[in-house]
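The following blocks contain the structures, represented as structure tokens.
FYI, it's all coordinate maths here, none of it is from the lab. None of these values were measured; they are calculated from a predicted model. Cβ atoms are built from the backbone, for glycine too; each structure is taken alone.
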Structure 1
Amino acid sequence: MKKAGKARAVGRDPSDDDQITAYSQAQPPAFRVICDLLRELIDMALPKARSKVWHGSPVWFMDDNPVVGYNATAKTVNILFWNGRAFDEDLQPVGKYQAAQAKFSDAAEIDPRLIRRWLKKAESDVFDSKAFFKKLREGK
């Protein structure tokens with residue numbers, strides 16, 4: 001893990017924005033509202049992050065490290081933080097590394113203040129996945 005320094009300003013690629021819009025438009029109406037709200041909150045909280053559809057879901061990156069993303073499943077829209085376990089928040093662990101998530105089935109369940117708090121933590125405490133997986137591949 002590394003503490004985020006100043007994020008380098010990265011211009012958003014219009015084609016990436018189009019892909020995220022297309023992702024949202026492909027969801028059922030109730031989930032489209034959730035996706036659009038999460039995108040708005042993330043974009044406002046992480047203006048210097050680069051976003052794109054990655055592995056089929058919208059993801060925001062700081063210094064080439066994934067920080068936050070969301071995906072729609074059959075029953076919920078999940079917001080995932082790559083370093084969410086370090087937040088000391090009520091998030092569900094995902095996988096065997098540092099990721100954790102929250103699930104929403106209705107936009108009314110989303111507390112924007114809570115999401116902004118999580119996003120602030122995500123911006124200040126970035127899981128350095130590139131270095132972590134490089135060490136893992138090298139066996140160190």
Structure 2
Amino acid sequence: MKGEFNKKLKERLGKKFIDKLLAVISRQAPRFKASEISVALVGDATIKKLNRIYRHKNSVTDVLSFAERDTVSIYKKKGLYLGEIIISYPQAVRQAKANKQSVRKELAFLIVHGFLHLIGYDHVRPAETRKMRLIERRILNNLNS
């Protein structure tokens with residue numbers, strides 16, 4: 001899997017960590033190994049505006065995912081651009097502190113979470129949430145090993 005990361009995110013995570021994260025995601029989701037994603041860190045004002053425009057929620061959120069195609073076409077094609085993941089850096093910092101973990105781990109979680117949204121996972125119903133959390137944990141555990 002390939003990723004385009006904005007400068008702010010590259011500085012926060014480092015190329016080696018980003019490469020390892022993409023490799024782990026590719027191993028856990030091999031169908032998307034040849035695909036591409038874009039990830040950007042933004043401030044609270046930007047993500048709040050995007051959340052208001054696209055989700056009609058006038059609040060800061062941690063991560064937004066904008067899929068390039070619908071889920072059906074994603075599963076039929078290989079090597080395509082999946083979409084963009086936008087993360088609020090200040091919100092990630094607050095969540096890392098609340099969860100008593102590093103900002104790096106929080107950002108990794110948000111990238112994985114956003115990626116799963118791009119490929120069609122959601123957490124509207126409890127069963128969907130359990131399945132998504134299981135995959136998130138599997139990816140993140142492999143990242144830490």
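Taking distance in nm of label points 7 Å out along Cα→Cβ at positions 58 and 130 for each of 1, 2, which is largest? Ranking 1, 2 on distance in nm of label points 7 Å out along Cα→Cβ at positions 58 and 130, first place is 2.
Each of the structures 1, 2 was assessed by Rg/Rh (Cα atoms, Kirkwood Rh), for residues 66-105 alone; the largest value belongs to 2. In this comparison of 1, 2, the computed figure -18000 for helix-only ellipticity at 222 nm (-39500 (n - 2.57) for each DSSP H run of 4 or more, over all residues; to 500) is attributed to 2. Quick check: 1.7 is what I get for distance in nm of label points 7 Å out along Cα→Cβ at positions 34 and 90, calculated from one of 1, 2. Which structure matches? This figure was derived from 1.
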